[in-house]
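**Q** Below you'll find the structures, each written out as structure tokens.
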Structure P
Amino acid sequence: MTEKSRPLRADAARNRARVLQVAYETFAEEGAGVPIDEIARRAGVGAGTVYRHFPTKESLFQAIVADRLQQVVERAREQAAADPGEGLYAFLFHMAEQGATDLGLTEAFAGIGFDLAAALPDAEKEFTGMMAEILTQAQRAGTVRSDLDVADIKTLIVGLQAMRRFRGDSELMHRVYPVIRAGLAAPDASPDGATDASA
């Protein structure tokens, strides 16, 4: 068995999990600019322990972003499967709220200091594919305009996340949500200003 394929010892596995948890919380709150030595300090481990698992801060950040994107993809697909017409709206609401709680993911999604497609091509492809799927489902259900594409949805998300993050208003999305629905709705779709997409 090679060194790379050998399972982590229990203490090493605990350290790795602790580093990932602290890194996630740190990047979510402060963005990707926090030094890796500071993450090690907050995790209560030496910098060498972090570097053994993640040779660079970029590799640590990539691991966090890949995990968060996978969670978002799974959630969005589940919501769209339950209600194809509402899946895209629920996804947009959730992604906008991420702007207030996860600065690291928001920066990565907006391409601030991080090229998502270059760093995590598989994760980016799956995420983009998911957006295309739930957009198509909503268009087929007649709840979303037929002239929108994935680039439009991504542009909207980046704008919503920036607005949510920097205005710091927890009620903002509930007020803006009906406006978003009205703008995205197919011409013959009945207007719905409900804000239960966050559920």
Structure Q
Amino acid sequence: MTQDTSGGRGTDVIDILTTDHKEMIALLGQIQHTSDAGQRRDLADTLIAEVMRHAVAEEMYVYPAIEEHVPNGAKEVEHDKQEHQEIVQVMKQMEDVEASDPSFMELVRQLETHLRHHANDEEAKQFPQLQAHIPAERLVDMGQKVEMAKKLAPTRPHPSAPHSELFHKTVGPGVGMVDRLLDKLTGRQTG
């Protein structure tokens, strides 16, 4: 159970993102423990959609705060964006491989390695820095913005899309709308 440090005003961004990390890792475990290729694909599609929503929301609201408030924040954010790009590349490869193909599970393992590393970096280094430099009420406000961004974000990996706040706030909702329409038309599971 996450601790509400906001005095009852809502969940802060750090609790939201940490919960996302746990849910993503749990989905990876489910993928690895099912032998049914159809179920594996559905779980992978759900995972990919969740990772995309999470990453876009971070790039829109969390990374600008890190750049502004955390020592060496710009360098940290550049590193995070590079990790996001590596994750997007693996997810794009996963989309193009049948879930019954042995290479699919190798891609799942690669994705798990990237996601665990990225989540550990954020949780061990960046989140404590955000808590130390940003007031609790602002972290709650960021949490609300992140939750809203996740509802509009793309659900599919777009390797050539920039990892920028401006792109996600201007073009991203349109890309997300198209992704959600494609998901509905194709029956793709996204959560």
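Each value in this text was obtained by applying a stated rule to the coordinates, not by laboratory testing. Quick caveat: nothing in here was measured; it's all calculated off a predicted structure. Cβ atoms are built from the backbone, for glycine too; each structure is taken alone.
**Q** For distance in nm of label points 7 Å out along Cα→Cβ at positions 13 and 37, the calculated result is 3.2, so let me know which of P, Q that is. Show your work: numbers first, answer last.
**A** Details: P: 3.2; Q: 4.2.
It must be structure P, since only it matches.
**Q** Compare mean count of other Cβ atoms within 10 Å over residues 21-28 across structures P, Q and report the one with the greatest value. Walk me through the numbers on the way to the answer.
**A** Numbers: P: 19.2; Q: 16.1.
Checked P, Q; max of mean count of other Cβ atoms within 10 Å over residues 21-28 sits with P.
**Q** Please state which of the structures P, Q yields 0.95 when FRET efficiency 1/(1 + (r/R0)^6) of positions 109 and 173 (r between Cβ atoms, R0 = 30 Å, to 0.05) is computed from it. Show your work: numbers first, answer last.
**A** Details: P: 0.95; Q: 0.35.
It traces back to P.
**Q** If you work out mean count of other Cβ atoms within 10 Å over residues 85-92 for P, Q, which one comes out largest? Intermediate results must be reported in sequence, preceding the final value.
**A** Working: P: 23.2; Q: 19.0.
With respect to mean count of other Cβ atoms within 10 Å over residues 85-92, the highest-scoring structure among P, Q is P.
**Q** From P, Q, which structure was relative contact order in percent (Cα under 8 Å, 6 or more apart) = 21 calculated on?
**A** P
**Q** Another question, then. Of structures P, Q, which gives 30 when percent of Cα pairs over 22 Å apart, for residues 53-156 alone is computed from the coordinates?
**A** Numbers: P: 30; Q: 38.
Structure of origin is P.
**Q** Out of P, Q, choose the structure whose coordinates give distance in nm of label points 7 Å out along Cα→Cβ at positions 69 and 149 equal to 2.0 when calculated. Let's see the in-between values first.
**A** Details: P: 2.0; Q: 1.3.
Attributed to the structure labelled P.
**Q** Which of the displayed structures (P, Q) returns the greatest value of Rg/Rh (Cα atoms, Kirkwood Rh) on calculation? The partial results should precede the final answer.
**A** Details: P: 1.04; Q: 0.97.
Across P, Q, Rg/Rh (Cα atoms, Kirkwood Rh) peaks for P.
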